[in-house]
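The structures considered in this document are given below.
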Structure 1
Amino acid sequence: MEQMTTETSANTTWIENLALDEINMEESGVINFNEHLNPMALLEDSSIKIMEQLKDKFEACLTKFNQFRGERHNPKLIKIFKISNTVNDFMLYRNSLKLVVARRSADVITIGFLSNSGNLFSARMNYESVASNKVHEIKAHVGAFNEINWKFQGENINMNALVRHYMTEFIKASAK
């Protein structure tokens, strides 16, 4: 029941924002009738929200992993860091390997590994035996009625599958 309440409140945030916008309009006298048609503002909001969701899911997974690994000061534990001077980019760190999740723009999120030697590479996919030397891109698609869908290689993403895939690759690659 709690998830339904959370989902319902997330789905009604837009109506609350409309009410606040109207109050601000009445107080300031500034009227903006076309803001809801601006895809860049919608993409900015969506990319910030998806980054927050990704960070929360990665953090939950690394917390669970670290609990099973035990020992508070174990070098095998995974740490998470916010990347400074960004809205909400973050990285996971373990054994000199970083998994960097960053908003390159309002409609592109990149996910890739960075080693201490400066090598950049992506997580392997099920059709690859070795990682490529580039990052993966999650791209926003603005559809009808300004619905925003996040896609990887043209397919809608499943947030849980995405986090599971990158966490597994990160843990395996940083275990060395």
Structure 2
Amino acid sequence: MKQELIDVLTEDGIKTGEILPRDEVHKKGLWHRIIVVAIINEKNEILLQQRSDDKDKNPGMWDISVTGHLSAGQDSLTAATREISEEVSVSLGYSVDVKDFRFMFSYRKQEAVNENHFDRQFYDFFILRQGGLNKDNIRFQLSEVQAIKFVTISELNEMREQGLLVQRDECYNALSEYLFRI
């Protein structure tokens, strides 16, 4: 299997010009960028995915709708669109347009996952509002996702309290504020 290539960043988020395989970026603990997308339906429910038990990080945990690394040379919106088509796709010819994304903010975070995996990541957080979505018309990539469900913001916050979600407090807090303003 071919390794995904990633742009290495400075600690300020600027591309260094170095491009390395994803595993090497994590092993060396180099800065890079990922996208996080919360997909919200017309009922103001948030799509959650349960990560595959085979994932090396947070296996079996519930996570925000879509996350993923930017491939070398990609911008965040292109990566968000790609990740949605790879991880979660809707039947009946559903497609996502970059103009549908609402950029919320960027933040950075460092974490030692294990002795061979260090996350030094810039996160670009987007919200994507899409009508007509329900659990029955969404297909997901089984190698990445083992289940999906829609939850209200109250249910999401209960799951946070129970420790069932991947830790993304910055995103969950922003989602709470966004949905309570609507």
Structure 3
Amino acid sequence: METESYKIPKDRVAVVIGHDGTIRNTLERRSGARISVDSENGEVEVDLKNPEDPLMGLKLGNIIRAIGRGFSPEHAFVLFEDDYYFELIDIRDFVGKSKNAINRMRGRLIGKDGKTRRIIEETSEAYVSIYGHSVGLIGQDLNVQFARTAVEMILNGAEHSSVYSFLEKKRSEIKMYRYGFD
């Protein structure tokens, strides 16, 4: 495989590296890749040769992007598992490039004291990170689908109570599916 390159925000470079390089070392050990990080411009290069897991390049790229978009390394590391997914939603696709509109929408997504983000996480069972102009989601397939729908409902102007009701209904569907009651 060729070298892949990822651009992450400069203020997230230290998180990708970790204290004394612990995060980068863990990523290299678990993936078999060589990772170099340019702290000046936020460029992360991944050189993955002959991976045992043919999806490792995709997984590693998603982990680096997820950390770059505000997730803790611990949450991002679940992406090493085959049944976990990373999705990124750009707030600008819904409100345009106005900083005021983006900030307002981030406020709606986070909620007072983080209530809305917390409810989306707890009911969908997906991790949620709101960073800059994006919303990142990590979880299993159904969980990410429900979290994405809830986020998009808010971005499209739905009332919080409608979103919470939707999530409560979907939470029971997740439980039914998980326990085989299709």
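Read-outs throughout are calculated quantities, based only on the coordinates presented, and are distinct from any laboratory measurement. As the structure is a prediction and not an experimental result, all values here were calculated from the model. Cβ atoms are built from the backbone, for glycine too; each structure is taken alone.
Tell me which structure, out of 1, 2, 3, gives 1.10 once Cα Rg over 2.2 N^0.38 Å is calculated. Computing Cα Rg over 2.2 N^0.38 Å on every structure in 1, 2, 3 gives 1.10 only for 3.
Calculating Kirkwood radius over Cα pairs in Å, for residues 29-84 alone for structures 1, 2, 3 picks out 1 as the one with the greatest value. Between structures 1, 2, 3, the greatest calculated value of mean projected area of the Cα convex hull in nm², for residues 21-116 alone is seen in 1.
For the structures shown (1, 2, 3), distance in nm of label points 7 Å out along Cα→Cβ at positions 133 and 165 is largest in 3. Of structures 1, 2, 3, the largest value of distance in nm of label points 7 Å out along Cα→Cβ at positions 45 and 125 belongs to 3.
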